[in-house]
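Got some structures for you, see below.
Please treat every number below as a calculation from the coordinates, not as lab data. Computed from a predicted model, the values in this text were never measured in an experiment. Cβ atoms are built from the backbone, for glycine too; each structure is taken alone.
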Structure I
Amino acid sequence: MKYVRLLKERYSLIMNYTGVMMIGCSVVLALPVLLLIFYPFEVEYAAAFLIPAAIAALSGFLLRRFFKGGEEAALSLHEGGIIIVLAWFASIVFSSLPFMIAGLLGFSEAFFESVSGWTTTGLSMMDVSSTPHLFLFWRSLMQFVGGAGIAVVMLSAIIGPLGPGLYNAEGRSDLLLPNVRRSTRLIVTIYFGYTALGTVLYAICGMGLFDSVNHAMSALSTGGFSTRVGSIGEYNSLPIEAVTIALMILGTVNFAASYLFLRGRFKQFFKISELRFGALLLLISIPLVSIFSLSQVYGSLPKAFRVGLFELTSALSTTGFSITSYASWGSLALFMLIIFMIVGGGTGSTAGGAKQYRIMLLAKSVLWNIRRYSKPGNYTSRYYVYRPDGKFYLTKNHFIETANYVSLYIMTFLIGVVIITASGYSLKDAMFEFASSLGTVGLSVGVTSPDAPLVVTWTQIVGMILGRLEFFVIFYSMARVIRDAKHILKN
């Protein structure tokens, strides 16, 4: 009985914090209305944002009112996971309402667009050539907040010191500073600083202010929503492409690693194993794809290298910006894009995918095992990698957890591919599109569209959510809720 009472108290605390998250979401929902200062002729769309914002705020206040809990109480990782899942689901639902209220998208398409925004995927159901400015900004804003993470933004701006529960539940483990609250505020500071720098650089390169802000937010969040039909390729500008590549790389670098770089600790920064692994992948793949595949498409090596550098960086960083169509691409180039979308970006960054750190550990474990077989039977060795906080020694559990996660990721990928191929698409298209969905990338070969079968649309939606929140956070949270519900119902 005492345990059940404790459970009810903890869930009251969970709902209280979820209410705070929803209030924060309402603030974000209202921000696009500020653009009416510059685009007053779009005032007809104000209600599409203010109504969901009011509903979200009211829901949050009611949760805070009816569920009490000590606001300074610490959260466990599992409790943080439950809040994150609830907050993300609520944010996605509320964020889909503006598209439906304005009559721009139907339910499934609006939900898809909202999921794609918050998960920083960038796959879209909208024709941006006819989309109002308020909604173009809203898409970019969802990616911007989703890239930093709802928990990080709220921890830094609203909630205060909740402890590591929320911070770790959203896939972040490296603290920039000893204190969680100070770390999250520093992350937000770096995030906003990079975005402001990107906006200025885009403007210097000739991009309009509105486009500069949107593309800077989308690039740094590794989101990929663009204000142009042809994405970055529509500008046909080498300087703009260079700025975009820089922002995509910054977005896929761990925030703790960025902090080292900004503090001038370059030696420690360039020793980080994950960064070296990502750089190695690009250094090998760009010449390979450019010479043996893209040079045949574009007729010259310089053009092939330019396209290869941009597209492969976009895929590995899981951003999803593009400067070309893939209609004439060969199998090698498409295969490398699929592999890179599965591998993904850095841990603790805005990027998606299985994460370079995990793939690196699996690759290193194979090499270490081969080396161990050539040593004497009594040979022992301690394996380590370099992380932003220094040399990190690995245990058997690290390899098991990594192998389990990557195996689950690949199995989910295969299930998604089977569903999409069963819906009438080719194996190549299904692999590309679901790798893009699950990796929260946003590159597309045309499968994603309002005309796609609903089963394909919702398969992609599930893939985007699993890819952004990571499987174990969702599964552990669901398992915990089911287990606790059984205890409460029995008593």
Structure II
Amino acid sequence: MTRQIRILATGFLVLFGLLAANLNYLQVIAADDLANHEANKRLLIAEYRVDRGDILAGDSRTVLARSRETNDPLTYLRRYPEGELYAHITGYYSFVFGRGELESTQNDYLAAHAPELLPERLIDDILGRDRRGATVVTTLLPELQRAAAEALGGREGAVAAIDPSTGDVLALVANPSYDPNVLSSHDGDQIRRAWQQLNDDPDKPLLSRANDELFPPGSTFKIVTAAAALENGMTPETTVPNPPELVLADSPGNPLENFGGSLCPGGSEISLATALQVSCNVAFGEFGIELGGAALAEQARRFGFEESIPFDIPFAPGRIFSSNIPNAEALDAAESYEAKTAIGQQDVRTNVLHMALVAGAIGNGGVMMEPNLVAQIRDPSGRVIFAAEPEPFGEAMSAANAATLADMMEAVVSGGTGTAAQIPGVAVAGKTGTAQHAEDEPPHAWFVAFAPADAPRVAVAVVVLNGGDLGSEATGGAIAAPIAKTVMEAALSGG
């Protein structure tokens, strides 16, 4: 009997020990993880008791995101007055699917968690009122954002406009878009249905064509190749042979041709300046081979390709390599790789905002700036607790060569493939692009530019996917350049 009591007592001691160990684990070791778990409803309700800060446009008046008080358990409801126009910038604030874009990257400020907001939090707690988040003021200009959206219309594609000297993003528009109000409602079933529809949509509206996705830039990349030529000792007068097609040593049965199979002007030889002005594929293929893959890759890297470019929301920087061409040595191994990379095809991919930065760097004396979307952060009392300062990404090319390339790009608009971007009384520097991307599919139409050419206040990049309403007849000069012109005119007029 005594032995049985002893065994039973030992068993109870073991059980009490395990219970104590479990309590210590839950209350000490796992406490933070459990408290912050997304399934913790108390945490969710507490988060929605915060009067989340506003997101504003650069005029400090136009509201892009704001919270309003409700009578349901989730005290504050997030609203987006401009809806689809800024969805890829603000993102969404969903109690089912979390946060996106600025709602995510600026969450510590918006949700009053940031250390700089501690005094305000203490005051809110002492006064017994709901905590208030900080206001995020963006660099976006509402008039320019709307002008870009109207110019793009219903066509699938994107427009980006920046200040070349600061990197401030002035407009960032992408089609298709979505309504963040639906994802930010307090109706869980509605949110899940909308989420499913958006993810099932083959056009992927949750992804921004402006900064999330990469496309072949086509001939707009020739400004990078031209920069490499100038930085490696060539001049605008440097010439190469001007045949109707370029036979490639490693791919003789698949020669490089000009757009439409045409012959470029200039006779038996063509200069770098003329080749850029008329967008001569054959000539730029020859320049690419002469430069070599290593020089092309290095110049692209200086413009941010294959590099990490800081930004306030997700940003996919351009690339020139793939699994088939993993490095500059592989580029050097085949003429077809060098030639097609030089004209922005092969495996070259980039996004629209990145190409605006590239154009802006040329206009900014060769210095590429980091893109910036957040201008200021203000605490609930209106005090500025963060103010952005321009940050150079790096020197893409020398100031002298940048000025030379700007003159060459100005000739593209004044008398080359980009005449549709001309603005009366303003010198515009630009480059067209018509990028093949899939067999039997219409090309993507591109245009990049900056204006005024000698002292730019705005740099713009436009892509219209799959030829827009012109289909297989589309070119960058015909469909993308007029859009860029509209945006530049709006920027230069102050709206």
If helix-only ellipticity at 222 nm (-39500 (n - 2.57) for each DSSP H run of 4 or more, over all residues; to 500) is computed and equals -21500, the structure in I, II = I
ask   = Taking Rg and Dmax of the Cα atoms in Å, for residues 256-327 alone from the coordinates of each of I, II, which one would give 15.7, 49?
value = II
ask   = Thinking only about mean projected area of the Cα convex hull in nm², which of I, II has the largest value?
value = II
message = To test your reading of the models, identify which of I, II gives 1.9 for distance in nm of label points 7 Å out along Cα→Cβ at positions 248 and 464 when calculated.
response = I
message = By the measure FRET efficiency 1/(1 + (r/R0)^6) of positions 48 and 216 (r between Cβ atoms, R0 = 25 Å, to 0.05), tell me the structure among I, II with the highest figure.
response = I
